[in-house]
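Only the coordinates and a few stated rules stand behind these numbers; no lab work does. Keep in mind the model is a prediction, meaning the values are calculated, not measured. Cβ atoms are built from the backbone, for glycine too; each structure is taken alone.
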Structure 1
Amino acid sequence: MELVQIIESVLSIYYQTFAQKNWEILPTFLSDDFTYFSDKCFSTDKSGFIHTMSQSDWTIHSCNISNLSIIPSSSSDIVIAMYNIEFKGISNSVDAQFSALETCVFRHNDGNWKLAHCHTSNSH
């Protein structure tokens, strides 16, 4: 399997876990030093990210990743992934749609690819 397919698979399983609101499993996709940033200058660490996401009333019905491109490091143990993501679901009892451009850094450690950094831009 090519590296882009591996990262695509990791992202797919990560977002399925996110959509299912499986807050016990989701942290296993994140490195211990994970950081999250948004274009509104919000930033948080791993525990803050999980806490913030778990407080949302957002129910995800579908999630689509498109335009995935990756830049591997020369040693291939770090990968930058850039992609568009679109969620459809319900928030505040109303149909909702959310799209973003995300840039993530994955680190290969102990046989697994983990998210070390994620930046979400809703103003793309």
Structure 2
Amino acid sequence: MGHCREGIGRQDRLSAATSATRLKDLPAVPTMTETGFHDFVVEQWQAVYLPAKTPAPTVQRLNAELDKALRDPSVVALAQKLGIVLVGGTPQQLAQLQQSDSAKWAKVIRDGHIHID
């Protein structure tokens, strides 16, 4: 995000954000949906994965600790400086996100007749 802020006010112009909502740090920049590209949402995300047989209490504890870390003021400040939106959540929410993204990109691949040679 820092690289985007540097361009504001110069000859560079941000046309749109690919996020679902306007970016907090760049409220004047519309989303792709607002510019007429309906359902155009592309967001990066990262996750922490554990082996499939990790005991549930271990998963719950690690998840709680990671969510706590994501709310730490120093982590929040650094993320804001870098333009990173922090989102915690449950393993179930992550599974839903993965399923949604997989379905979205499968459709793009099908509709675009994209094939690996």
Structure 3
Amino acid sequence: AVLGAANGMPWLGPLFAAIWLPLHIGAGKSAMGIELKLILAAGGLGYALDSLVVLAGAMSFPAQAQLGAPSTLWMVTLWLGFAATLRHALGWIRGRYFVAAALGALAGPFAYWSGSKLGAVVLT
């Protein structure tokens, strides 16, 4: 999603997510409802928070990376993909609140900084 947006193809991440997320959710049939709620909640919350950051003037998107407003659809797909990892790849962190907070405090800003270095987002 980030490289697509940085290279003038902001639709690439959402297209991939539209194919991958239903496959991911369908593969875990036993907890499909929980997984879907988590993914949708993260997408909505991520969109809202990123939009607030944009409206506050701390972040913007170059013309080639825009797809939606105030935040972009490709950013929402990043939140959806992140949420899809929470119960699986990041399941080991469940209940370890200090570790989760520390990793989030480090990895979150690093992700936005990395996106800015790739040219997908402008941090101000």
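Identify the structure, out of 1, 2, 3, from whose coordinates FRET efficiency 1/(1 + (r/R0)^6) of positions 57 and 73 (r between Cβ atoms, R0 = 25 Å, to 0.05) was calculated to give 0.75. So the calculation was done on 3. Could you figure out which one of 1, 2, 3 the value 42, 34, 22 for Cα extents along the principal axes in Å was computed from? Source structure for this number: 3. Going by relative contact order in percent (Cα under 8 Å, 6 or more apart), which of structures 1, 2, 3 comes out largest? Evaluating relative contact order in percent (Cα under 8 Å, 6 or more apart) on every structure, the highest lands on 3.
Could you figure out which one of 1, 2, 3 the value -21500 for helix-only ellipticity at 222 nm (-39500 (n - 2.57) for each DSSP H run of 4 or more, over all residues; to 500) was computed from? Structure of origin is 3.
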